[in-house]
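Just below sit the structures, each encoded as structure tokens.
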Structure I
């Protein structure tokens, strides 16, 4: 999670990529009854639960909106 601490300083493209990855991860959780596909340890979303992904998606969406205004 420490990789995600400075998200407010990220460029918009990186934030959009993270948002898309989070959406895909959440859909994967839903399709596999909450188990989710195993991710590599190097993946930013590694070890996040479905709820943590949803919470992070909210934060990322807020940051994207703030940068666009």
Structure II
């Protein structure tokens, strides 16, 4: 096995790990919403009406995704 092949295999494995981490994060957030009894559709409708809340939400979303993918 050459260095290129092992690097490619490592890249694919890391990509699968990252996708799995995002899937687990998404499922756990949906489970948390059900546990709290607060549907996300009502919350996002309220957030979209407030520009500051939407900016905070979007920045937290991107920061959270970056942290999950960086780990």
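Quick check on the output: -31000 is helix-only ellipticity at 222 nm (-39500 (n - 2.57) for each DSSP H run of 4 or more, over all residues; to 500), derived from one of I, II. Which one produced it? Source structure for this number: II. Once distance in nm of label points 7 Å out along Cα→Cβ at positions 4 and 60 is computed for every structure in I, II, the highest value turns out to be that of II. Who wins on Kirkwood radius over Cα pairs in Å among I, II, i.e. which is largest? Top value of Kirkwood radius over Cα pairs in Å goes to structure II.
Quick note: the coordinates plus some simple rules give every number you see, no bench work behind them. As the structure is a prediction and not an experimental result, all values here were calculated from the model. Cβ atoms are built from the backbone, for glycine too; each structure is taken alone.
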